[in-house]
Structure P
Amino acid sequence: MNKRKGRSERNIIKRIQDYLGRFLKHFILIMICISIIFPIYFMVITSIKTHTQYLNKVWAVTFPFRLNAFQKAFKGQFIRWITNSLIITAGSVIFATFLASILAFAVAKLPFRWKNGLLGSIVSLMVIPPAVIIIPIFVLWSKIGLVNNRFGAIVVYTGMIMPFSVYLLTNFFKTIPNEIIESAVIDGCSSFQIFRVIIIRLSIPALFTNIIVNTVWVWNELFIAMILLQSNKLKTLMVGLAVFKTHYNVNIPVIMAGLLISVLPMVVLYLFGQNVLIKGLITGYKKG
């Protein structure tokens, strides 16, 4: 009887512990979701208010919706800033993905000496912060005329995102069976044909994952763009927003409208590519 009673008490204690564990886990997850969603909610509802509506009701949704903040935002240089960001982001991501895919293919599938050392050297560059190398780059770029030049910024960003791209793509390329490549070699395919026809077609998820991650980083980068692109005509969106915030430091709805404009392209990119992104992130793990 005592044994049954003791067993029953242990079961009750275990159920209580399980319940408290689940409650704590869900509570933490809910709080994390709120901390992520609430700033987005505040940004959206504030951007569709006038300054007077914002002062009267800071947290609430007000009717009717007003687009005055967006009109004021676009009266500035937003179109030019967005264009500069699009050119620099697209250029650097395309160049980095192309170069990194070639290098990753060589390291993952082609036999040559010291390839592991080469990969380790490239990956080690990921730990170097941009602040450490921006001064030598600025001095060099000043001498050769690449400061206040989109191409100069694209070259720097390409170099910054290359290590991560090589690391990501090399790990994915290694999961492609060597038998496929050996069959292609027997059929007379060159290394470039194998890369173009087989590797690239089998690696679309990984390539798209690499593109999304690097696009978000370059699009949101501020420090390098502020140093290398000092001309008003060449400012990227993030640098422009810093100036924009200073100009409209009292008019919060206009600032929120500018931030919402800067976020929308990345949200659209993720919404259209989320399935491929998730597949690219988990494919290498599953095959491994």
Structure Q
Amino acid sequence: MQLRKICLAGLWQLSMAKRIWVWAVSAGYEKRMLRVLEYIHANPAADMSLDTLADIAAMSRFHWHRVFHAMTGETCAQAVRRIRLNQAASWLLRTDWPVADIAARVGYPSPQSFGRAFRASYGMSPSQFRIFGAEQAPQVLKRQEDHGMYEVTVETTPARRLAALPHRGPYIEIGTAFERAGAIIGARNLWGKVRGMVGVYLSDPSRIPPAELQSFAGYELVEGAAVPEDLEPVDIPDGPIARLRFRGPYAGLHRGYDYLYCNWLPNSGRDPGDAPAFEVYVNTPGDTAPADLLTDICLPLKP
């Protein structure tokens, strides 16, 4: 009876995952997602690095994790942990394998690390679960949130060269780097050599701790202008992009990204390119109220 409950729970979990995605994604994106899920289920001890899962999904590593998180409500790491621990729970009830063996079979380097993760999720140790845990419900995927509606256009962006400063830390604090870059440009009377602010965001905030996020705060150079000393060149190639214009405070930009990756991209028939997203700031807080700020979120696409 216990085994039947766990097996049915596992089947229900995968079935629920399929139902959640079908309404939101095209057939191609559904297949990518299910291919990754099936790999994790079939190979719980295998390499689950972001690059590996992106390769299985056949998607750019710059964008795969963000697509996964936006569409499922959990990060790749959370999905891997959930599936591994659910498999471990099944084995604890239906086999007499030692806990150390089960830990290794689901990819944990030691029984201690496995025990900590299992207790955090199931509220008891693996040994206790083996005795008392038959009624514990498996973890399941989160349902989608309403991301709102935004207009997205596909267009060709020109090549851009930025004079930029790197920023490491929370994206909401990148303003400091923009201020420093602007001060350098202003002090050298170079405003005629630049046009507009552009931010390039190299890290995925849904998986990277805020203190470790990496980005560039830049000013677009006019054609032929040299990069000033003390600033770094950052090149954005020409090519197709999806552009979403977001209106409102920068703190709400994540809603635009969620819509772009979760709602628009899977139904667009397009694949993201092998380049990070960037933001073009149509106006700035210096002369615009927060509610009227306009930001173009630009997602590079494959041709």
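Who wins on volume of the Cα convex hull per residue in Å³, for residues 188-251 alone among P, Q, i.e. which is largest?
Values: P: 129; Q: 157.
By volume of the Cα convex hull per residue in Å³, for residues 188-251 alone, the leading structure of P, Q is Q.
When helix-only ellipticity at 222 nm (-39500 (n - 2.57) for each DSSP H run of 4 or more, over all residues; to 500) is computed for each of P, Q, which one produces -26000?
For helix-only ellipticity at 222 nm (-39500 (n - 2.57) for each DSSP H run of 4 or more, over all residues; to 500), the value -26000 is produced by structure P.
Using distance in nm of label points 7 Å out along Cα→Cβ at positions 156 and 228 for the comparison, can you identify which of P, Q gives the largest number? Kindly include the intermediate steps, with their values, before the conclusion.
On the way: P: 0.5; Q: 3.3.
Of structures P, Q, the maximum of distance in nm of label points 7 Å out along Cα→Cβ at positions 156 and 228 occurs in Q.
Comparing mean count of other Cβ atoms within 10 Å over residues 28-35 across P, Q, which is largest?
Q
So Rg and Dmax of the Cα atoms in Å, computed for just one structure, reads 23.0, 78; which one of P, Q is that?
Q
For relative contact order in percent (Cα under 8 Å, 6 or more apart), which structure out of P, Q has the highest calculated value?
Once relative contact order in percent (Cα under 8 Å, 6 or more apart) is worked out for each structure, P has the highest.
The numbers here are math on the coordinates, done by the rules we state, and not lab data. Here the structure is a predicted model, which means the values were calculated and not measured. Cβ atoms are built from the backbone, for glycine too; each structure is taken alone.
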